[in-house]
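Structures incoming, each one as structure tokens.
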Structure 1
Amino acid sequence: MPTPERIRIAQELHDGIAQDLVGIGYSLDLLLSEESLSAVARSDIRQTRFAVDELIAKVRAEILDLRKASEQPLHLHLREIATGLCTEVELALDLEEIVAAPQEHDEIVAITTEILRNCLAHSRATHIGINLYSVNNRICLEVIDNGIGGANVQDGHYGLPGLIERVHNLGGSITIESIEGTRIALLI
């Protein structure tokens, strides 16, 4: 059973962003029906419509993922996510079998996904390592890359503050070291 928070987020995505994207798609369809459009304009609008359809599919997949409870052990879930996202970089995984409460499981998966997406988008890394292990009955997760570094909290950017908030909401701590490459370590 998914947590109430995951269901709430899925509902908000469905009722907000997903519906807005569908509305934009319909507006683009109306534009495409205009007979006075040039071939170039029609092609550009059609490409934008395809991009909106891709976004709708991604949001729907996220909604579905939020609504289903994970039946995979945490280490296998992290392996699946990492291998799915990190297709263009060398990946090293050292993931112990850890038992996590459902909310911890869900949050660790969300946190890891966000870290990996940020790393792939910004770090220019060629190698990413993920370690999951237990320390004094607590869960430790490390994500280490060999990228350009520079991951720090900045005004108007909410990725790292969101990660920090998620970790703190679980009663954990987070360390971010980012000079040459980046190491993010969570203890929950």
Structure 2
Amino acid sequence: MNYAEIKYCDIANGVGVRTTLFVSGCRHGCPGCFNAAAWDFLAGKPFDTEVQHKLLESLSTPYVDGLSILGGEPLEPENQEALAPFLAQAKSVAPSKDIWMWTGFTWEQLMGKSRAHTSYINEILDYVDVLVDGPFVEAQKDLTLRFRGSSNQRIIDVAESRTREKVVLWQDEAIFSSHSW
């Protein structure tokens, strides 16, 4: 697997300060994609042991709240084999930090028959806390949405969704419905 970019103090992709990995390779080809340069599986650099070590080390930084994985497409079959053991290491090294992942596949595709439903998918989802699913749809682009680009995309609580065997949306603690100013 290759990666297109790493951000060590990212505040845009998940709650708090994140270490963010942008993997290379995507077959979705969503028109208007913010990261089309990462569609090529050979873009960027190899996701080798040294890179993984640096990412894991960054999670030990007290102000880093978690790990975010974007793309390209992290759940392309070619990327899953490298991500599964890496995510296991990340949870082992930093069990209190959350892992967010963005995918152009829907939850239903991941659970059913699709190219993303490989022998690694359940292991990957064992480590992912929050999943932003669905392709970017330019006609539904909405800059006011938090952590997603178009209104068809959902922010999913992975553990609850797996327990209940249906999509359970993540509850954004930053939205205060009964706060009085």
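Coordinate-derived values only; no laboratory data. What you see is a predicted model, and the numbers here were worked out from it, not measured in a lab.
Miscellaneous remarks
- Here helix-only ellipticity at 222 nm (-39500 (n - 2.57) for each DSSP H run of 4 or more, over all residues; to 500) was derived from just one of the structures 1, 2, and that gives -7000; the source is 2.
- Among candidates 1, 2, the computation of semi-axes √(5λ) of the Cα gyration tensor in Å that gave 23, 20, 17 used structure 2.
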